[in-house]
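So, here's a batch of structures to check.
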Structure P
Amino acid sequence: MDNKLSEKEKMLAGKPYKAFVPELIEERTAAKRLVWEFNNLPPDETERGKELIKKLFGKTGENFVIENLFRCDYGYNIHIGENFFANYNCVILDCARVEIGDNVLLAPNVGIYAAGHPVHPMPRKEEYEFAAPISIGDNVWIGGNVVINPGIKIGENSVIGAGSVVTKDIPPNVIAMGNPCRVFREITEEDKLYYFKKMRF
């Protein structure tokens, strides 16, 4: 391990690091203050909510909606595109970069976890953690109660079925579901005709 790097530098480089050092505690505390204020705003103060999210995140589009309750670790590692929507109880553990494209929809209770711990108990007892970036492409819809694990890429236009646990990359233009999440089928031009199952527009 490279002892010349700070714990934050190790975290951002995908190396084993220790999270409970003053610099990272301060940054998480600053994020928690903004998240607390966001989650406790009156429901009609949407513009103030957007201001707080813009201050918290590394990048946002102009048009986005995040319902409360929302949680994250640092905020500055979260980059969202235009027309982003996160429904209730979204959790993003952004110890590494979380890149989310345009027109992405998150259903309630989605967990995006760039953070992880070693499998062996000894380094866990020594408080080592790691983080790996997550990328979600344009036009992705992620169903309720989905968990996305560290280091995952989800290709553009894909749909992740409710309750899935995503442990491997998902290609573009597919419906994927299950635990572990697997490709069910490709999305086709015929799908444009229906809004739900075989119910036509």
Structure Q
Amino acid sequence: MTLDQYRSHAKVYIDPLVTIAIRCRLTPNFFTLAALAASAVAGILFYLRLELWGVLAVAVNAFCDAMDGAVAREMKCQSKRGDFLDHAVDRYADIFIITGIFAGGLVPWQIGVFALTGVLMASYLGTQAQAVGVGRYYGGLLGRADRLVMIMVVGIIDMLVPLSFYGLSLLGWMLVLFGVFGYITSFQRFAYVWRTVE
């Protein structure tokens, strides 16, 4: 994964927003639940083929997803319960957004299911590493931040320049990559944990 490695570089832009959020008494859980709502709205908008609004809802999801952890760290109120909620919401967000894209007919459902299972398996193995005592592992080719940025960028390009290659739109090929990279990432994470645990 690439973008998750640059979270620290985004701190300079996020910190002023975190300060404002804390002054407004917005909690980390507020942003986590707002991210969930935004992802559900994004899924519905993609299902209705309102791609521009779907992309904007994904952007709101990405923003809230970045803010919940940043606010928790600044307020020094990180907890296992909050971490659990955050990861559960992230998985639902993946399901809502990807399902919305293929359920509305923007992409064949077979490719959508392939992408969704790849994404969920990669995420599952990342957190399962923590369950067996290795610690959460985010290694691999494709992380959640990468996926969100790809959805926004490809979604906009697909609207402006609707191209088709071998019967698939740009969104379709994006989900193919989600599936392929998701399963590669799953294998990378499995191999890492297998080598690490006794």
**Structures P, Q, by mean count of other Cβ atoms within 10 Å over residues 31-38: label with the highest value** = Q
**Fill in**
With helix-only ellipticity at 222 nm (-39500 (n - 2.57) for each DSSP H run of 4 or more, over all residues; to 500) computed for every candidate in P, Q, -26000 is reproduced by structure Q
**Structure from which 26 was derived, relative contact order in percent (Cα under 8 Å, 6 or more apart), options P, Q** = Q
**Complete:** Calculated from one of P, Q, mean count of other Cβ atoms within 10 Å over residues 103-110 reads 15.4, and the structure in question is Q
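Readers should treat all values here as calculations from the given coordinates under stated rules, not as data from a laboratory. No experiment lies behind these values; they were computed from the predicted model shown. Cβ atoms are built from the backbone, for glycine too; each structure is taken alone.
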